Structures are given as C-alpha cells and as structure tokens.
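Just so it is clear, none of the values below were taken in a lab; they were calculated from the coordinates. Because the structure is predicted, anything quoted here is derived from the model rather than measured. Cβ atoms are built from the backbone, for glycine too; each structure is taken alone.
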Structure I
Amino acid sequence: MSSITIRKPEGPIRARIVLPRSKSVANRALVLASLSGQSDVVIDLPPSDDTRILDVLLRERALAMHCGLGGTTFRFLTAWAAVQPGEERLITGDKKLLERPHHTLVKALIALGARIDGLASGLLVHGTEMKGGELTIDSPVSSQFISALLLIAPKMREGLRLRWTGRRLSEPYVRMTIEVLRHFGARVEVSDELIQVFPGPLHAKPLTVPMDWSAAAFWFEVVALAKDARITLEGLHTGTWQGDERAIELWAPWVKAEQVADGLELSSLSPQGPPKRTLRMPPIDLTATPDLFQPLALTLFGRGEEATISGLHNLALKESDRLRAVQEAITACGGRSSITDAQLDLRGRVDRTPNEPFDPQGDHRMAMALAPLALLGGPITISDPGVVDKSYPGFWDDLKQAGFGMEA
C-alpha cells in the first residue's frame, strides 16, 4: 500500500484554494435529472469517485450497477431502480459497502410497493410502479434512507407521506434533498414530523453544483492549527443548502471567516498557534452535522483543548468506525480520550508524532483530518492516500499549494 508524508510549511500560509463541488448536492440532482429524463441539466459536477460513478451508472442504465464504496450511490440507485417499471437491476458494490446497513431502506421501499430481493452479491431490484402512501421511520441510522425515499416519491402513484420520528441524524441533508426536489418542480410540504411529497412530473431545470462545505472543514482545521494562515476558498458562499456551513460557527473561536467577493477568506485568530494552557470548551452536539466530527475533534486535540463532542450515533457505520479511528489517532499522538454513549471526551494535546504511518481505514475524511496535524511537530505519514478520491481528489495537491511539503 502506498503512503504520503506531510511536512509543515516553512513560513506563513497564504493560499487560494478551489474546493471540489458538493457531491451531496450533485448526487441528489443527478437522480432527479435522470427521473426527469434530462441528465445534462446538472452543471459543474465534482470529480469525486462517488459522483462520477453515480453519473456513469445513471447514464448507462446497466443491468448490474457496481457502486464501489459509495453508500449514497448504493442507496440512491436502489431507490431509483425501484421506480423503473419492467426493468430489473442488480445494485452491488465492494464487500465493505455491502456490509454497511441498508435494511431499513429496503424494508421501507418494499412497504411502499417496491420489489427487492436480497442476494449475497447485493440487491436485485425489480422495477415497478410503486404505490407509495404513508410510512413512519423512527430514528434511522442514516438520513440517506430518508433522502432516497423522498427523491423517488414524485414517481409513486400516491406520492409519499413520511413521518420521521425519534432521533434525526444529519437532518440538514434531508432539508437539502427537499430543496433539490423543489428545484426540479416537485411539490413538497413539511410540518413537524411529516414530510409530504405529492405525485407528479419532474421538470428538468439547470442546477449548478455549489462548492463543498464538507471539504472546506479541513481548511478550517488547517487555519485553526497554524500560527499564521490566510486562505481564500474560491467560490465558497453561504446559503447553498449545505448544513456543514455550520463550520463557520464551530471554528469561530480560532478562525475568522469573512465572505469576500470571490469566496470565503479564512484567517488565524491565534497568531502564536495553539495555546500552552489547557482550555475546556462548552459541550458540542454534532447530531445535525456529524461529517464535521473528524476535523473538529482533531482541531480541538491539536490545540490542546478539552471537550465533549456528542451526537455521534452513526459514526461507527461510516467508511470507518470514525469514533474509534479518531480515538486511535489521539492515542498515537499522546492524548487521552474516552467513548461513551455516542460521544467523545477529549483530553491532552499532541506531544509526539508517530513513526508508523496513520491508517485512514479506507475513510477519505479520516485521511484529510489527519494531515493538518503535521503543523504541530514533525512530519506525519498517511497510508493509502488515494482514499481521498472518494470526495476530494485534489486534496494533496492543494496542501502542497498551501506550502506543505509532500513526499510520496
């Protein structure tokens, strides 16, 4: 397995970064564009593996659709295939993807009229005209189940009246789905626990995919850990349906974020770098934005600030067990942490750089969150650097542009 070694910049960080565009917005728009009959209306697709694979599979309409490691791709395509009357498809992927939880989505689709058989190799979906109707889902482990159902709801004879009860993990992603549905002409009404999508045609309308706020979080981490950094994230703006805009609020103690004409400018609020004394941060709840966990947890650790981060109920079910992976990284760097009841209690600070490479465990976000730790001491090495291709293929090049030393 290959690896990459990262060294901190020799001087102040000054950079202009062009982030990838949002794969979350793009993936939703691609499904709706396909259902509307005009795939080419989604403009400026990101180069991420997840989106590239989804785009190709929707265009080719193959009988076997291999989704690689893409959970969103797998779940959205399962729903899409369910509303292709008279067509049969195998939705499959890498072994690790097939081991992730999908049962709640399959059960919900079948309750609404889908025909799906579970196989060792994936899901065999018999496309049909789904009846739709009313459904309750309580505390699903992934908001993608909700989004997948909503995306195909206009194609159901009765539409969909979905009651989402209990814990609402990653709720902003469902709000994003609703906004993209409305962009494509769907009628959606939302009140308390009920989301109602009415049956009817979808209308192709050009949609330019915005820059990705989830990718921006790793640059907030860089600026928070650097002694002197000013980075412009070109084309990044607020008001883009993305819940991870919350990064501005979460990193506000250490990063000044200012909207400028050509994007978002980030600058260090701690010109001397992380403080020498330990601070205790107020409790942080990431129920709505769990994708920010890794860069935020390692920002806090890198700055030597104690914190309790909660709302992490589904992180064990991602590309890696993200809670355990972060805990292992903290331990390797001399820190202390404990995991209890879907939360991480974080103590200590970086006091050493491991000689052994960090293993991102197949997780793109883990690799990108580890890289800024090079700012705090000696170089760090990360194995399997190509894992970032899932969401941010240009990440290592962008780090180099920002002045980091990179050695493959």
Structure II
Amino acid sequence: MKRIALVNQRYGKEVNGGSEYYTMQMAQQFKENYKVEVLTSKALTYDKWEDYYGHDVEVLDGIIVRRFGVKRKRNRYVQRLLKEVITCIGINTEIVTAMWNKSLGPYMPELVNYIEAHKEEYEAFIFVTYMYYPVVFGLKKVADKAIFVPTAHDEYSIYFKIYEKLFCMPKKIVYLTEEEKQFVQRKFHNELIDSRVIGIGIEPPEDAEEGRFRQKYGIEGSYIIYAGRVDLDKGCEEMFRYFLRYSKEGGEGNRLQLVVIGKSYMEIPKAKNIRYLGFVSEQDKYDGIKGADLLWLPSQFESLSIAVLEAMSMGIPVIVNGRCEVLKGHCIRSGGGGWYGSYDGFIQAVKKILGDRNAYGEKARRYAKEVYGWEKVMEEWREVIEDVIGEA
C-alpha cells in the first residue's frame, strides 16, 4: 500500500479548528487506499503552542501520528512588533516575514528535518493551510511530490513576502471552493500549477437528537447556534454585539437564544440569553445543530466552513457574513441561507429565513448532498494523488 503523509500544525480529537478537523476527516478517508501518516505538533492550542501530547508516535483511529515538540512558545509581542514593521513601516521582505512566521509558529525545525530526511519513504505529501511554519518551511523540501491545500482567504498575512514562492511551488494545489481558487490566482498568478476545486465530504449523522442536547444542557425554546473557535478573528465580537442589540429591540429577537459551542479565546458577554457551552463532543455538536433555528457564522475569513456545510446537510439554514465571498457563495448557490454586511442587513436576513425556514432548510440539504458527497470527493482526490505519484 502506498505511503502518504498529511502535514498540519495540530491534530487530535481534542483539537478545535477548521483545517485541523479537515485534516482528520481526510486522513480517515485516505486510509482506505493508502498507508496514511500525519506529521504534526504536540500542541493542543495555538495561543501558546505548548506541548500537550506526550508521545512522539501514536496510532489514532488507525492513523500513525508523528508528533514533534514545539521549540519555543508563541511570542505575541514579537509577532505584533514584526507585523507593524511589515504592514506600517513597509519592510515586507522575505527575511522579516520569515521571522514573523517563526514567531507565529508552531516552530518545529525537527518536523522540517524529518520531512527532508524521510522524503523518499513517502509517495506524496499533503500540506494543509498556508499560514503556519510547518507548511511554509516543510513544503519546499518535497515540492516535487507536494499537494497543497492552502485554505486561503483575503487577510493581511497572505500579502507577506514569505508566501509568494509557497503558492508557486507545489506539484498540485487543491482548493476548497471556486472563490478561493480565483482569489489565489489573482494574487499569486500561479495558474500554471495544476489545480482542482475539491470540497470535503459531508455526511450528516443519522442519530442526531435535539431532545438529548436540550436535556443535557438545560436549553428550552428557540435558539441560533454558533459552532467553532470563539475568537475575535472569527467575527465573534460583532456576533455578540449584533445579537445583544437584536434582543434589546424586542420582537423575534427577544425570544431567541444564542448557543455558543467551541473553545473560547475571548471574553463572552454575560447575558441570560447567551449560552456558552465550551468545547463539546461531536455528538453534542450535531445534536445542538439539529435543534437550532439557524447556524450563524460571523467570520469574514473562511475558505470553506465545515460547520456551515454540516448544518446544511442536516436541513438547518445558515446566516453568514456577506463580506466573506466563500460563505456568501454557499448561500447563493444553495438558496439555503442568508448573508449580511451590516446590522440592518443581519436583521433582514434573519427575518426572511425564519419566515420560510423549512424551504430554506430543504434547499440547504439538497445543496450539501449534491455537491459535498464523499464518493465524488474521494474519486477526485485519488486522481490527484495518483497523478503526483506517477509524475514523481
């Protein structure tokens, strides 16, 4: 069986993150046809990159996971200082942006050395997420057999010099959406690199139960749900601000609750109609989505959003930040959600969806099933991997 490696900054059932969850899902699918290994850090969270996992090598659900220690903690002071040097002073050089990337972390030179020393033992390397150190410094060691899944979107860091060569280096690129592909090709002019748009397979759970979730967490009445990392970068501050204003204005907003699940990296407002549940199991997440009137994703920077697609697959309409072209695109193509660019737009979208929720939900379900089925996704992925192996 051919041996392939997936490279991501974190990996584990306890890890909360979009690209990390994507990597785990893909690893599980790939193991049916390949000998799969994951190369990653020992960190659980990205705020400090402290080592959490103890073993250098472990087997997780049939996948060999090789973990490398992070050599220095994330230094936010140095990171912010270098960001100011790059963005405000204008010293956007490869040297300075490489220093910024190392301060961003997770700084794992041993992982990069492992990739270089063992590159002949793997048929292909799949690098997920453009931003972090392992991909930036690891991909170039095996560019001739590298498949790059950038999960890119329009944010300040993607304009840093360190990333220019990265997007023109791999053998193949797999984009998650057409919007991501168009943005990257406009930015890096890398059209000559063979690429495909392949999403992720979404398989709605058959045993999701709204009542089980409500009983476990003591939730009554109607609610909107947010599922993901609770962070300023994810637009959560605006989400809380909009929701509290909506509640104070009465009407529909007065009866709705906001249920928030996921690890928090910011202060959450104290309000009786905001229920923060923290990091929950996959089962609890699906149960919670099943009972929601809507799933809300306020992030402006997304390259796919598995949470949105999971909700759609369960017939739950979504409301998203219209400043994110990817999320807006899901809603336009499916007809299963709404988007906003301001508070007034948010109110209008919520009222419109709730006024015809069942119709929105059915359109969402149909879209997820037709576009994000595992069989179609894996057929395309196998072609990409076999092409790289054959060319190498």
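For distance in nm of label points 7 Å out along Cα→Cβ at positions 126 and 150, which of the structures I, II scores highest?
I
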From the coordinates of one of I, II, mean count of other Cβ atoms within 10 Å over residues 206-213 came out at 14.1; that one is structure II
Value 20, calculated as relative contact order in percent (Cα under 8 Å, 6 or more apart) from one of I, II, is from structure I
Value -12000, calculated as helix-only ellipticity at 222 nm (-39500 (n - 2.57) for each DSSP H run of 4 or more, over all residues; to 500) from one of I, II, is from structure II
If you rank structures I, II by distance in nm of label points 7 Å out along Cα→Cβ at positions 198 and 350, the highest one is I
Taking distance in nm of label points 7 Å out along Cα→Cβ at positions 78 and 286 for each of I, II, the highest value is that of structure II
